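I've put the structures underneath this note.
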Structure I
Amino acid sequence: MLRVRMSDDERRQLEWLADEDGLTASDAVRQLVRRAFMERATELAEAVKPKPKPKRK
């Protein structure tokens, strides 16, 4: 379990996002965390990907 302090506006925004996707607030937070993680992991994978060696003539 995770407790998060939010302003009233942030809570309303979270509830709106959840309602738009037919999710509970908890499910919406989980989905947002997974999405952000995958974006960062993809960026990291691209950054550390070995660069192709130039072809010799």
Structure II
Amino acid sequence: MCEITAYLVSSGNEEEVMQDVAVIEADGDKLVLTDILGQKKTISARIREIRLLEHKVYLE
């Protein structure tokens, strides 16, 4: 499986936002994260870095 775990980076700290993210959609200045079960979470953030081999996306 190729799901990603999303982390929010703030002041040098990482907070896990969601596991098993299958889709990330931009909606203006927000991101809509959808996991493999279809659950969605909308956050005000932008993508800082994606590490595909580690299955991680860092948001800020």
(request) Out of I, II, choose the structure whose coordinates give helix-only ellipticity at 222 nm (-39500 (n - 2.57) for each DSSP H run of 4 or more, over all residues; to 500) equal to 0 when calculated. (result) II
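Matching task: 12.9 is the computed value of mean count of other Cβ atoms within 10 Å over residues 33-40. Pick the structure from I, II. Write down the numbers at each step before the final one.
Working: I: 10.1; II: 12.9.
Traced to structure II.
Match the computed value 1.8 of distance in nm of label points 7 Å out along Cα→Cβ at positions 25 and 41 to one of the structures I, II, and report its label. Could the numbers behind the result be given before it?
On the way: I: 2.7; II: 1.8.
So the calculation was done on II.
One of I, II was used to calculate semi-axes √(5λ) of the Cα gyration tensor in Å, giving 40, 12, 9; which?
Values: I: 40, 12, 9; II: 16, 15, 10.
The structure behind it is I.
Values quoted throughout were computed directly from the atomic coordinates according to the rules given, and no laboratory measurement underlies them. Note that the structure is a prediction, hence the values are computed from the model and not measured. Cβ atoms are built from the backbone, for glycine too; each structure is taken alone.
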